[in-house]
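Novice: Listed after this line are the structures, all set down as structure tokens.
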Structure P
Amino acid sequence: MPRSIDFNHPALVGRELEYVAQSIVAGQISGDGSFTKKCHAYLEQTLGVQKALLTTSCTHALEMMAILLDIQPGDEVIIPDFTFVSTVNAFVLRGARPVFVDIRPDTLNLDETKLAQAITPRTKAIVPVHYAGVGCEMDAILEIATQRGIPVVEDNAHGLFGKYKGRYLGTFGVMAAQSFHETKNFSCGEGGALLINDEKYIERAEIIREKGTNRSRFFRGQVDKYTWVDIGSSYLPSDVLAAFLFGQLEMREKIQTHRRRVWETYWAGLQAWAQANGVRLPLVPAHTEQAWHMFYLLLPDLETRQRFIRHLRERGIYAVFHYLPLHLSEMGRKFGGKPGDCPVTEAVSDRLVRLPFYNDLTGDDQQFVIQAVQEFAC
């Protein structure tokens, strides 16, 4: 039977199924049950954030950010051009105009040297995205934002437990969004979290997450009934999902140790091939500690990238490209995007490919991938 290696697939690493069964037997599988509280406590205690709130997706955490920042029609939000559409949609839904900034050619993160010139009197937020779980240059970003009085909110979908200069990603901005999607290091299929680092946002975040009601205060005994007090939506995930997620979070060391081994095996096995073929491997600055989220290659050009993907597919290996430039998308053009606006993003998008990377990728399968890559000539 031909070998088949997925780009990603979910894996059981601990007591996930046991905890799911416990949540069902306990009789509360709606939001904010016992396992949701366990996840909140784990994230708050480990990361040192003021408040963690699980959400149904990272997208919804980002949408909550936009509401909490009171984004209004005509406001501008600065976003890297190389990111997932959720990063921008959350703010556009509130009427904001996205201002796309190009990325650095080394880490593929928002280019902090282009940030100041993108700010206008209408700028209401800066949204750095820690691509591949490698931290943005947060010192420079925060210095510029603080001088202008603009809040920073982090899209940390890739970066849980990664660090920048010894500090956890997701703890720099006033808020941060996390993802627990199937493709992430820690997953419950679909899910996310809002991390809050400024306590002034906590009470309203709880209200927004509970459909605009003060239900959380009611359950804490702070009011004798709850009612509609603000805008909001149903952002609470089922406690069944939280149970699965907690089973993964408590296996943090096992998951991260395995993923580090996978990343370092790719790095060691592909160095010589990459140098001989003009391919660039990921760059991780010494002052950052990556989250071991993905391993990508930057091929010489689009045609080579497409040949490379076909080459692997013919051997049963599923490797994929990543983001397309947002400013050149159908929606991006409506906001004035045109070719040449973000040249690094445009070049990287055509050349990048991600290799299979997941929590139970075996050594044999990874060596098969490495061998297949080494057989390809650019």
Structure Q
Amino acid sequence: MSIEVSEVKTKKDLKNFIKFPMELYKGNENYVPPLIMDEIDTLSKKKNPAYEFCDSRLFLAYRDGEIVGRVAAILNKAANEKFDERNLRFGWFDVIDDYEVTKALFNKVEEWAKELGMETITGPQGFTDLDPEGLLIEGFDELATIVTIYNHPYYKVHLEKYGFEKEIDYVEFQTKPPEGWKFPEKLLKTAEWIKKRYNFRVLKFKSKAEAKKRGKELFDLLDEAYEELYGTTPLTERQKEYYMKKYLPFVHKDLVKAVVNEKDEMIGFMITMPSLSRGFQKAKGKLFPFGFIHILKALKTYEILDFYLAGVKKEYRGKGVDLLMVLDIFQTAQKMGFKVAESNPELETNKKIQGEWKYFNPRQHKRRRIFKKRIGK
């Protein structure tokens, strides 16, 4: 039974590419399917502004006419220029437990990489740092979030057999508030001292519309805050508009925190949301006819709080801006009835951010990895 690998060319091919993992993980209580319409937009050259500086090829593996694997190869020219490298990314990798299928898929990826004159292949990564990235290597019995990859343990075995090695890891934490929601008095006093010392203020948004008005400012700050992180590239103006339209409709005004200075300039931000994982599971990749109802219900279920994005302006780092936001969000979470929080991926090297969780009984429950392979090895 030979394996055939073909490139995605038609709309039908693309839908098959997107739906394959939904079949592969059917019945898995920890896998969270994405919305099909979102995946189409992300992988569409007409809709995703990342294609202004990226190119991609999507591959499907077949055996006896049945899809048995998929992978996307992504050329991010902006990242290669920024980091002075010749690298091809891979993402959207899913496969049955058969190494020969993985080998056939990555032979195609490597073939294109050689045609382009690339020297390395890394992944799983997306077009930008805001796409899901990092192969899950610990925490297979934990519920995924809507912005992370879920995969079987054998994926790591397949990649290593093909010659991939560790590039860098991300860690994730689940945290709980202090017993009885009693924050250390020293912590509360420190927060008040920071506000008075630097004339900082935590914004209280009166409406979602007010939060959206400062969305552009937030994404400008995100660009600066993430500039030095692994694999990140500056967002274009079109990308900022794209992500604002994609994510801001889901935000809750009380769960977006921002700190401003005496000039009312945003110097830090934090975006959190109620976990949408169970809602997405029930939607099964579709908003209609009933999927949106499950997602709206999840938005009003205050049990698990997901941390999505956070950043602090460079010149204000080390002045307690992040502490103000973390403390404020947990105080808000207390009032709303949340029981636990999910950090989502943080670079294993980012010890300062991880240190912020020490007051909240952290449990490292997931680890994910970016792999790297040198061409020809």
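Novice: Can you rank P, Q by distance in nm of label points 7 Å out along Cα→Cβ at positions 45 and 277 and just name the one with the largest value?
Specialist: Max of distance in nm of label points 7 Å out along Cα→Cβ at positions 45 and 277: P.
Novice: When Cα extents along the principal axes in Å, for residues 117-332 alone is computed for each of P, Q, which one produces 56, 44, 41?
Specialist: The read-out comes from structure Q.
Laboratory data are not the source of any read-out in this text; all were calculated from the coordinates shown. Predicted model, so just to flag it, every value in this text is computed and none were measured. Cβ atoms are built from the backbone, for glycine too; each structure is taken alone.
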